[in-house]
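Below you'll find the structures, each written out as structure tokens.
Every number here is computed from the coordinates shown, using simple stated rules; none is lab data. Bear in mind the structure is a predicted one, so any value in this text is a computation, not a measurement. Cβ atoms are built from the backbone, for glycine too; each structure is taken alone.
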Structure 1
Amino acid sequence: MDPKEKLSVVVDIGTSKMVAVAGTKNESGKLEIAGIAKTGARGIKRGVVYNIEEAAASVQELIQQLENRIGENVESVKVAYAGQHMKTLHFQRSRFTSDEGIVSKSDIEYLVEQAKTCELEEGYRLMEVIPVAFFVDNEIIERNPVGITGRKIEAHFKLLAIPNSYWNNLNRVFDKVGVKVDGITFSILATSEAVVTRDEKEMGVIVVDIGCGTTKMAVYYENRLIHTAVIPFGGEVVTNDIKEGCSILLKYAEQLKVKFGQALGDFADDQKVVTIPGHNGWEPKEISFKSLAFIIQARMEEIVDSVNFQIQKAGIDENLGAGIVLTGGTSNLENIVTLVKFRTGFDVRKGNIVLNFSERNKDLLQSDYFTALGLLNQCERKTAPQVVAQPPKPKKEKPPREPGKFSQRLNNFVQGVLNLVDDEEDIAMK
């Protein structure tokens, strides 16, 4: 790598870990990675900073690791955000074309600027503007509208906004370590960049990232983003269930989940048991693999059922040619693919990296780095941003997909989640 090459630096802040990657793209369009770093996250809850000092200490450690690897100081970063209180807004604006009846670059820039300056709900800050669709003289334009003839252009955008407090807290954290935050991206969009191909987005695909504190999802169809959602539950609640169900310490519950946990109780060996050491005079405990698996399965079914509700809400269930791609630490559970396939009725696969690198590094294949690598690719990509489509209208009325028999307890859970997940809102401006 040319030592004079300007590096992009990105940071993925999660509930359990923080990851940083520095790199650039070479002339052939492949990513050149100058350095990677990872550390445990402190002061973060469900992807949101709640303790400035602890989070700053983790970031300081992360940045120091990265600087040691790349041999230069990090001055600014872009951050992947995973908190659940993101709001998705729809904005539209039209104007007459300015260049003798031909859509110009300045027309598009004007419409984007209008989206950037639109009034948001008090207490929220704009994070990202994503084009949804362009209409020229009421005809939809599937690609870049610049150069299309017509007298009037109408643009539809999807705006991603976060609470001011989240933005301010992130900046406070990075200010303490002398690093500027250049921007924030919704983490699931960065993850999708790393684990699904353009062809899969064209066919229809859902990326589901089951992290420690939250479960994020993004729905694509015809190479366009259709829907995003954050479910405020992840692997952390699974660990808590094991702790309470087995009456053991939290650290032992996490070890049980990671080493011996699986997502389907019927597939677990009922002859195998694991012994939990005693402490402070308490006798050791024996926990069967099957009992552990049923505890995990109950919570994972609730999370997957919430994902399934969001799929139905997106109105895309009849157009998913590729199915569901699972990422995140909790997706490493044994039999998780089978469980998700059974509960949703879709094809399911584990996420794997689809980006091109100048040199193959075994560490880059680990799921911990997917989000950061996807964000780095976004930063370095020279092409225009993706266009986002409205959900296709169903051809005919069909009853909702029946993924399985829900118990009353699961129905109550899903209804509770609906009250926690932010719905999309509309801003219509002419």
Structure 2
Amino acid sequence: MKGVQRIAVYLFSFTFARGILFFSPILLANLLPSSTYGMLEWAYAAASLMVTIAVMGTTATIPLVELKKDQPGTLAGILVHHIGLVLGCIILLIVAWFQQGDTFMLTTLFVATIALQGLWSTYLKTHGKGELSLIVEAGVFTLMAFTVITAEYYHIVDAMPWLLWAVSGYTLCLCLFTLSTLISRFNKGETVSYSAVLSMGFPLMIATLVTVAATTSGRLAIGYLGGPLLTADYAILARAAALPIVAHQVILVAKYRHLFTLPAKEMERVMVFIVGMVTLSVVIFGVLFPFFGWMFGTVFVRTLEAHPLSTLWILAQSVLWSAIAIHDLINTRHQSTHKILPWSIGFIIVSAPVAIVMINYIGVSLEHFVYVHGLWMLLFYLNQIQAMYRAGIRLLRAWSVAVGSYISLIAMASLLYY
């Protein structure tokens, strides 16, 4: 009975937190001008990429430090790094206060916010508190949605100053909590062990950077190629099409701490199950979007009607997003990250400029971008597969399910609209 209660509480918390996280950007897209919303999404995507570099992989070491007691690193070292990162962001904001625009200000704030949210979300998942980690991850977008609703209520035309102050206050609260936790650790006699944390985190940082570049490249690249309006159209579709990722997260968050100790064969079965559930979710949402798209607001309905095939292609990318994220976890488990990274980095360096040139050549539009980006993500995943195979990792069944599912989904979507 207690087990059933725990599952019920977890599922309720997951549904509540992920529901807020999903609908908050949708609400922002419908309340903010398209140019402002496009800028906000670009700033968040750019900050996500910057955070990956700035935290130096220290967040990813939390399960290793907290669960494997033989590791030389300490949580205090991780906390010191994050506090230093926030101080760096504060200095940047003070220096550039009168010289930079809203995009720079918001991006810099997002760097600090995302870093601290990621820190505490990972800490909570590591200690078996997945439901609380989900609420933490929903924090900044929930706050921004509430801020914009308030600005709308008071008939404030430009909500951007309100957003900047709200995110600043939220980040300050996270920073003070981090500082108090660090002081508590010091009082218990814990040492910083900063060099040990960095030595463990650096290869994980490179791996995460590659993954974030692959999975968030859509908003970054389309912002560079098409500007804020095209970014807004892409972002609203990508936000709605991210619904199948819920199937990935509900399983991964619940089993997070156990995934570092499961036998290899069991790990592959978990990967197959997760990718299979994401694929099933893609099919379900692909069928339901035309009937229930109105729930996501007029902006989504308008964009969906104008770009139905692109929507389905973006929806199908959830399968690759899930599979790539699981690769990161598996490589961390096997400590094979350093063997995979040269292949992934080399692929991005060579292929990203080619993809940009190709889109410019055929014409910058939402459709052309989605098709090229979809092909690029598939090639990125295939490149990861061959690199992991060379490193001695064998997940043939899981890889077949992921690649087969993605190709089948985009093929069915293309046949449906051609």
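With FRET efficiency 1/(1 + (r/R0)^6) of positions 42 and 346 (r between Cβ atoms, R0 = 25 Å, to 0.05) coming out at 0.10, pick the structure among 1, 2 it was computed from. Source structure: 1. Across the set 1, 2, distance in nm of label points 7 Å out along Cα→Cβ at positions 58 and 338 reaches its highest value in structure 1.
If percent of Cα pairs over 24 Å apart, for residues 146-241 alone is calculated from each of 1, 2, which structure is the one that comes out at 58? The value was obtained from structure 2. Give the label, chosen from 1, 2, of the structure having the highest value of Cα Rg over 2.2 N^0.38 Å. That would be structure 1.
When helix-only ellipticity at 222 nm (-39500 (n - 2.57) for each DSSP H run of 4 or more, over all residues; to 500) is computed for each of 1, 2, which one produces -10000? Going through each structure in turn, the value belongs to 1.
Taking distance in nm of label points 7 Å out along Cα→Cβ at positions 114 and 266 as the criterion, the top structure among 1, 2 is 1, with the largest value. A value of 0.90 was computed for FRET efficiency 1/(1 + (r/R0)^6) of positions 66 and 370 (r between Cβ atoms, R0 = 25 Å, to 0.05); which of 1, 2 is the source structure? Clearly, the read-out refers to 1.
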